[in-house]
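Here, each number is a calculation from the coordinates, and none is a lab measurement. Everything numeric in this text was worked out from a predicted model, so none of it was measured. Cβ atoms are built from the backbone, for glycine too; each structure is taken alone.
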Structure P
């Protein structure tokens, strides 16, 4: 390490991310709230049912098993490299810095695009609240909703990570209790009418066969993107080498089981044709379902939609800020992004950019193309960038442990499981992303594929440019590696 690098690292001491700030509950909560127990149902249930029919529980089950090998790989690598840069830092260390930079580029796109989903869904639920109060919703009220939730999230994430975690826990507890209450109400009513059925688990009940199932499972996968947020707060977590892996797997299983169970009830609540009709009107079907079973108390569901979107927006901005901060710290992005607020130790500049992009996409573009269409487009793009990130994490699990911890290498956890993860992800990308979307028209299909490929190529070009113009950046280890923060 050069003298300049040593001086820079010494100047950073005491001004890094706040260490030892989160325990198991706080870390798992951020992962679970990013998965969002409410929005997994509110946001994706309609898209899943309009695509594949009443088999939503089956889609969630398939998606959970698709995500499981990757969650294990996240746990295995995070145990050795608890870094804010997550997959970016891992691939830098396990393979080559250029590959790490490329993966960081893809991961940025993943966290940015998934971030857009939350303000949009908040705006849609805000319009439902406006309608409930007797006013006429419009693009103006939608835009006000997006601005409102953005201000609320700013007031939280710009402060310390502890504030974000506590807020997320309160939000998640409220939304899960509400959805479980509605789920049990549906089961009791439909059971008394003799309408309980296992169709939501039966592939034969899919409208459009397996092709529709593969397209619909995209939205199931979208629901499961987010457990990886836990890895980005590792430098702020107590005993991260043991805590982060446990929190990752716990969040995945708890929220996955919640979705499988609750989507079963929603799938038998109203016919798929009614769900499709509501989606075409730009409405989420959850509030009309709540009105059927709870009458005017359906306002509670609308409120949980608002709080759930707020919590997930909060977790998404937390993750984006830390990944961009880590790249700025390594100078693979402009060093301006590595600025931390001196009091809160939060990456303010990195989050400034995230909030600016939310305003452009979730207000301006959504006003032109329609919020629900932008939500669908961003959701499908999220799946690609998440799957690419997950693909490389599985690769990192194998390479890192073979290269650096050969004496502890386990052929099941570090070999077979990541291999299964790679095979599953490649197949999902081929069948559910490229094949299904390419045949879905340009606006909400081919344009997503073309953008994903374009952005991937730009990322590779950017990594190549850094290698040629700033070879000193790629010769050194990441700042995290030189720091070797606290561990168990």
Structure Q
């Protein structure tokens, strides 16, 4: 796209200085990461302020990497680039993105909360497909849709950086996808990664401790979550809220002040009211009340919390799309075809003695408690859990998770997760400090820990391998090492047989 055509539409103030001509320059890429600039493309680089990076160094790297235009707070004295000076670098970036990556999908469904974001985004995508809407989801699992699409950035971040997010949405729209569900993390909101997007349906799943390595405290964490409803969404948008969490009344009052349309789900809800949840061998049945009438449905997924996630996704789709009573009944009949998200209480193996092995992404106290409570309902002879905690992350949750494992599991294998730059031995000791039952072993190397855990399993035992779920890597210092737990489990079982 022609640079002048874009810059002439920009509303925030700026000044251009250049010793080279730019009238015929076509912009091919937008970048906020000087390490990822493609020298063969005409790239505009926005020098954003960062906690852990030097603006001056990033500008120098961007120029050396071949960037054609630099946008920064000060003019850049260089014969190689066009310099744009502005006091509002981020605002100019958002304007540029909205012009460069246009059009975007018409309908963006956003989900925030501590746990369940990945499942809700994926269930929303699948429900949209059930009502014949070509759709996609973006989040922790990357970009998921029914077809393979070139040019998609499959970041492992819950909410991708703003440039990657816009680019992915634009690419999806080019492939005729108009409905996209996105996960929105508190960090993503704090860093304004969804700025400028037209989000008119969003949901809140639950709120428990996490990310206190980033946020100052729980109040700051909650404030960041609320930015989605207070700052990102326009007034009179649609919000889907879990009526059974203690923060519900507070969130509802805030949403009412913004004149949002509120759609509730849960046992205490006014809209999708849960009447009963009945565990079954294949998953669970549930009864809900909607518009004064009771309906029954079944899902092929275990865990009461997954009923909440399904209803949250249904609420988002229903808030945006017109449903007759017949449409609603057909949707409920088809929920049995919904599949759980990758790495969420995913059964990866059954041994000849009837023992079962599951992997799950649980890496917060609440998530670990939920998955172990769910595993108990499988009636194992003995319940094993293997987990660690990530390095350079909230350390206060480590003893909490040790206590939960001690209370709910029969035996614990404490190992490493993604230690990053922290001493993994210290992380393990912080977990072990609150294991009160004494039934544990400590095995530093995660693959060895998995092998030992599997070797312990007797008739009808259950092993939960928690913390990594869908991840196919382990982060040690600044290196990502290949680590696919599904393959590792398969290989270990083959050797045992």
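Upon calculation of helix-only ellipticity at 222 nm (-39500 (n - 2.57) for each DSSP H run of 4 or more, over all residues; to 500) from the atomic coordinates, which of the structures P, Q produces -23500?
Numbers: P: -23500; Q: -10000.
Computed on structure P.
Calculating distance in nm of label points 7 Å out along Cα→Cβ at positions 56 and 184 for structures P, Q picks out Q as the one with the greatest value.
When relative contact order in percent (Cα under 8 Å, 6 or more apart) is calculated, the result is 10; to which of the structures P, Q does this value belong?
Details: P: 32; Q: 10.
Computing relative contact order in percent (Cα under 8 Å, 6 or more apart) on every structure in P, Q gives 10 only for Q.
Taking mean count of other Cβ atoms within 10 Å over residues 72-79 as the criterion, the largest value within structures P, Q is that of P. Here mean count of other Cβ atoms within 10 Å over residues 144-151 is compared for structures P, Q. The highest value is that of P. Matching task: -0.25, -0.34, -0.57, -1.39 is the computed value of log10 I(q)/I(0) by the Debye sum over Cα atoms at q = 0.06, 0.07, 0.09, 0.14 Å⁻¹. Pick the structure from P, Q. Answer by label: P. With mean count of other Cβ atoms within 10 Å over residues 360-367 computed over the structures P, Q, the top value is the one for Q, the highest of the group.
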